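Okay, got some structures for you below.
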Structure 1
Amino acid sequence: MAEKSRSEKLKRLVAVQRHLEQIAENELADTTRQRSEVVASMERVIDAIGSVDPVHMAFSIHYAERYGRLTLRDQQLEGIQTLIQMKVQQERTKADRLEEHMKDARELEIREADDTAVYDIIDQRFADTTPASSKVQKP
C-alpha cells in the first residue's frame, strides 16, 4: 500500500476534528434544549404559585420546592452549557489549525513536485548533450 502524504494524513485529521466539533455542537444543542424546557417548567410553576385557584393554593409549598429544584437544575445546566461552549470553541480552533497545516503541507508537496519536474527536465536536457561513454570522445 502506498504511503500517504503529509497533507492526506492531515486531511484525515481535519475530518476527525470536524466530527468532534460537530459532536460538541450537538451536545450544546441538547443542553440548550434541556435548559429551555427547565425555564418553561419554571414559568408554569410560577403561574401555578400565583394562581388564585384553591387547588393550586393547597399545593403552593410543593410548587415552591419544585421551583427551587428547577432553579438549581437551571444553574447546573448553565454551567454545563458554558463548559460545552468552551469545548466547541476549542475543537473548532484545533480543526482550523489542522486545516491550515494541511494547506501548507499541500503547498509544499506541490512545490516539491514542481521542483522535481524541473530537475527532471534539466537532467533530460543535459543527458541529450553528453555522450553515453567517455570512449566516444577522442581528442
Structure 2
Amino acid sequence: MDHLQQEQSPRAMETICSFCGTGCGLTVKVEDDKISKVVGTKANASSHGETCVKGSMGWRYLYSDKRIKHPWIRKNGELVPGTWEEALAVIADKFNGLKEKHGPDSLGCFSSSRSSNELNYLAAKFMRTVIGTNNIDSCNRT
C-alpha cells in the first residue's frame, strides 16, 4: 500500500467526550481527513459503548457552511468583517469599560460544552485572575 492510499483509508481514534463531565468514551471514525461517524467505545468504564445524541452527533457543526470564519465588528451601526486584532481590542475596551464603571462582578462568562476541559479551565482562570470575578458557568455537567 503506498503513502497516498494510507492517507485516504478510514481510521478510528478513541477519545473522551467533552460535552459533559461523565467521561463517555467515543470512537471517532475519520475518512478523507473528515469525521464520518462517532460511536461509543465499549471498553469505556463510564459509558460501556453508549453515547447520548450530543456525543454521537454533536460534531456535525464542524463542517457547516454557516460557521463564522472571521470576526465581525459593529462600525457605524453595521456589522462588517474585521481582523482578530481589531476584534480583541474592541472586546478588551468593552470589558475594561464595564469593569471600571460597574465592577468586576458585572461581568460573567458562560463557557462552552464544545470546548475541551483545558479551554474551559482557561476561561475560568481568565475570569478569576484577569477580570476578578467568580461569575463563570458552563453546561459541562451531567
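Name the one structure among 1, 2 that helix-only ellipticity at 222 nm (-39500 (n - 2.57) for each DSSP H run of 4 or more, over all residues; to 500) of -31500 was derived from. Label of the originating structure: 1.
When mean count of other Cβ atoms within 10 Å over residues 18-25 is calculated for each of 1, 2, the greatest value falls to 2. From which structure (1, 2) was P(r) over Cα pairs in 10 Å bins from 0, in percent calculated, if the value obtained is 10, 25, 29, 23, 11, 2, 0? Source structure for this number: 2. In this comparison of 1, 2, the computed figure 16.5 for mean count of other Cβ atoms within 10 Å over residues 10-17 is attributed to 1.
When distance in nm of label points 7 Å out along Cα→Cβ at positions 98 and 122 is computed for each of 1, 2, which one produces 2.0? Source structure for this number: 2. Taking relative contact order in percent (Cα under 8 Å, 6 or more apart) from the coordinates of each of 1, 2, which one would give 40? Going through each structure in turn, the value belongs to 1.
Quick check: 2.8 is what I get for distance in nm of label points 7 Å out along Cα→Cβ at positions 90 and 106, calculated from one of 1, 2. Which structure matches? Considering all the candidates, the number was obtained from 1.
No value in this document is a laboratory result; all are computed from the given coordinates. Here the structure is a predicted model, which is why all the values come from computation and not from measurement. Cβ atoms are built from the backbone, for glycine too; each structure is taken alone.
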